[in-house]
Structure I
Amino acid sequence: MQRIGFVVPAGFQIIGLAAQAAFEFSNRVAGKPVYEVRVLSENGGPVRSSLGVALETDRFSKRSFDTLIVIGNEDAPGTATPALLNFIRRGLKQSRRVTSICTGAFILAEAGLLQGRRATTHWFYARELQRRFPEVKVEDDRIFIIDGPIWTSAGATAGLDLALAMVEKDLGKEVARSVAKKLVMHHRRAGGQSQHSELLALSPKSDRIQNALSFAEKNLGSSLTVDKLAEAASLSPRQFSRAFLAETGQTPAKAVEKLRLEAARLMIEQSHHPIEVVARETGFVDRRRMRDAFLRTFGQPPQIFRRNARAEAPGL
């Protein structure tokens, strides 16, 4: 049986414990106890969360764990106690995986576990993590990152994606799919998937502009001229362009390129389609134009995203 230890500092964010459900349902799907889950803290006993709810915990000991999962707290730049840092450092020597959810990455970094490694955290705290720990290769737009025995994830629900990736590595894709279904999750997001949604970021105020964006998202492979988008919005091209800029702060052409980039990045990371096919399916026409757009926006060519996604695939 694999022991999973959730490490909670004072003021921990209780949503991070939602990842426990992935291990609980894995036991049910497997029909036997595969995982034993414990909640750990420096002194044991009740530990208060950021919501004020207290959780009963086990005190740090020399007991070994297959996986340690460090939950973030509401005071991300806060300093962890020496006992907590020593426990995490010891965990790297004794455990197969040491992981973090959300701002738990700060604790891993303070313990020295992220030095020279790729890591992520909630996008809101990513710059602070990079500023405080310049030796860490922070990637602020990832759901989760696997770098050797160290796994880090973004905030909130990303912890569930991280836990499901562990289940997939331990027990296989079919078990992970069954667990996701029981958790009423559409699917497990890939680690390389963006923390942001371009449609959500654009956030138009009117239904007409929203209809145009929905039309664009469904027809990325075709030519999306202003005339076509205006027709989907039931506006004249001039009215549409003016309303689109006012509501989103971007031109239609720029917004369409962002939607295409988001779709292309997902296809590159989650499929085996050749780069040429991805470029054609997402409306970039050819790989050169898509490469130029990737370099302009992400600073990296499409091939780097595919290579990183394959390196992080839990089944490998």
Structure II
Amino acid sequence: MTRAHKPVFAQLYTKTIADLIDKHGADSAVGRQYLYDPAEEERRGFEMVDPIGDDAHSPCKGIVHRHKNRVLLKLTASCAVNCRFCFRKELLSRPDETLKQDEIEQALDYIQSKPQISEVILTGGDPLVLSPRRLKPVMQRLFDNKNLRNIRIHTRTPVADPARIHGAMIDALFLSAPQMMPLYIVLHINHVDEITDEFAALCLTLRQKGAILMSQSVLLKGINDNVPALQALFEAFVGLGIKPYYLHHPDLVPGTDHFRITFEHGQALMKALHGRLSGFALPSYVLDIPGGFSKVPVNADYIQRKGDIYLITDPAGGVHEYPARIAGVAVKAA
């Protein structure tokens, strides 16, 4: 199943994903997300090792504090799978970035020391690859923090390895008792073919426990950059009780130019979907401005074309250049 060429970024996928690749094929929308492609070795000058600027906003290991009222908590550099387009692929290649117990305590102490922080987003890697034994005390500290109003977990594990979210993990997430603080679980899925019966059953269990389920997807050339694929995906989300949340424009990750589309293509897709889906079924189409300048909607208020570049305006009014390129070829202005 793995290709003959040794990947620069190691291939990693679970039996669940392997079965889906066997079912749909190596060149399917599932296979292309996880299997090495020689195009990954084609690097562009505008690509970045840290495309969304995590490092510039990290006051201590494991914390990204980009916005005053919320932080990212990156507990682990591991994930159940390696997505070929991953914007933290450099992190996933560095096991030393997984937090030791004293580093977890330091990160939690930092959160506790900042009363303005009302939201914590557990990310990584993937926080749900940790053992329930390690995750449960983290959740307890967060639920006990009186400054927090909600907790968010961003994860691919329920899709890639649903069996991992078993009784002990459920207890670790919900502490075996109702909590007043909302727990949002944001599920990363890019194509309807990734949805299995096991995943659907897990969604029901999480909802019954009180979790609020949302989705995040990446808009990827050759995988979901067409109206039927996106419509099927978002309709499936709604049917499972998942609110479509974010549709990400792909980040400037090294070796991912073959996954990128133009902003105009993405905007046209969203316009077409507005005529086919209810508002509740539509996610926000967004861009993380390279360098850590926040996330913005991909619309004319924030993104404008100027010749062979886009001008991106961040929420503070700063203007940033962004390459108007796709698959290594400059795109002419209309």
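Between structures I, II, the calculation of distance in nm of label points 7 Å out along Cα→Cβ at positions 15 and 239 yields its largest number for I. Consider the structures I, II: one of them gives 1.15 for Cα Rg over 2.2 N^0.38 Å, for residues 143-182 alone as calculated from the coordinates. Say which. Only one of I, II returns 1.15 for Cα Rg over 2.2 N^0.38 Å, for residues 143-182 alone, namely I. Please compute relative contact order in percent (Cα under 8 Å, 6 or more apart) for structures I, II and give me the label with the greatest value. Going through I, II one by one, relative contact order in percent (Cα under 8 Å, 6 or more apart) is largest in II. Each of the structures I, II was assessed by distance in nm of label points 7 Å out along Cα→Cβ at positions 111 and 127; the largest value belongs to I. So helix-only ellipticity at 222 nm (-39500 (n - 2.57) for each DSSP H run of 4 or more, over all residues; to 500), computed for just one structure, reads -8000; which one of I, II is that? Derived from II, not from the others.
When distance in nm of label points 7 Å out along Cα→Cβ at positions 103 and 271 is calculated for each of the structures I, II, the largest result comes from II. Could you figure out which one of I, II the value 1.11 for Cα Rg over 2.2 N^0.38 Å was computed from? Label of the originating structure: I. The maximum of distance in nm of label points 7 Å out along Cα→Cβ at positions 207 and 223 over structures I, II, that is, the highest value, falls on I.
No lab work stands behind these numbers, since they all come straight from the coordinates. Note that this is a predicted model, so its numbers are computed, not measured. Cβ atoms are built from the backbone, for glycine too; each structure is taken alone.
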